[in-house]
Structure 1
């Protein structure tokens, strides 16, 4: 398995960050890592789906596989024959602050072989998403 992780401290309460993070249709407004989000399930949550076009990747249909309101969610896609899991988790870090951990996992032995070729784009997207989430959450705090 290949895995990438990025953590960021945000000066906003977890509930505020959750409201920004869980509104996936609005992601293109606050992060340049996401070019578009379409066809979001009406009742977005466990089992919900959305078509996401992330920078440097083809459009992919994601399905929510873990959903804990106020804490985070995981969603999965299969593109170019590979399964990818994206995790978005919030932890309280004291009064009015939190830490967000963003993770991308690609299971399977081939992912390890291709990791050097795809790491840069994934790392840049994680960093861009985290910075945008921080800016949006703190601005609306």
Structure 2
């Protein structure tokens, strides 16, 4: 068994550094390091929850499309990150105030999920768990 302690960070390739920094800052992330994005060094951002993002770039092809989610062919790879939230209602109100569209919803056994997309159409699932069923 691999002794995993937690997720260390999530790396996301982005096409527009400033637009992505602004989007994630609106979600509560702050920039820790920005030292050479155009040379392949990540912009490192941290959320108060401790989750670290590495914004990588710049993307050089298919800007504005997500080949894992938006294409009819289904390629292998990570399709989204799911983040636990305390309140779907509060999150929905925040997204509305920020002008971020809710692109999907799912409710199942005490779990409510809202789906949003970042500026490069990367999918973020926001999950509230109110029941005891974690499946």
Structure 3
């Protein structure tokens, strides 16, 4: 606030509001764990990226730039993302384990995706994991 960075200020206020909304959603209020807070921030960051794409398609580059700036600010509060090569290696390892256990083909997809998510935690996007597993099993 003292720096006068209005985008950072509004983004952090939005993030705090999203966390508060997640805490009071449901039948009773709960306090979110660190992992749950990270998931909320990841969801907000993903919303910003999707909005930026939509604004670009509509020709509103100023709004798209603001959405990207907000996503960058949120990214500073998220764990570092796993590289594509590292994620591909984890997927390959888990596909090999599933094949060794007798599970092959698309029937093993759910099991492999679950195992990969357990190994990588919140450092990789779920849709990217699913795409890599699908291509590895096909």
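The numbers here are math on the coordinates, done by the rules we state, and not lab data. Here the structure is a predicted model, which is why all the values come from computation and not from measurement. Cβ atoms are built from the backbone, for glycine too; each structure is taken alone.
One of 1, 2, 3 was used to compute mean count of other Cβ atoms within 10 Å over residues 26-33, and the result was 17.9. Which label is that?
On the way: 1: 17.9; 2: 14.5; 3: 8.8.
Computed on structure 1.
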By the measure Kirkwood radius over Cα pairs in Å, tell me the structure among 1, 2, 3 with the highest figure. 3
Which of 1, 2, 3 yields -4500 [helix-only ellipticity at 222 nm (-39500 (n - 2.57) for each DSSP H run of 4 or more, over all residues; to 500), calculated]: 2
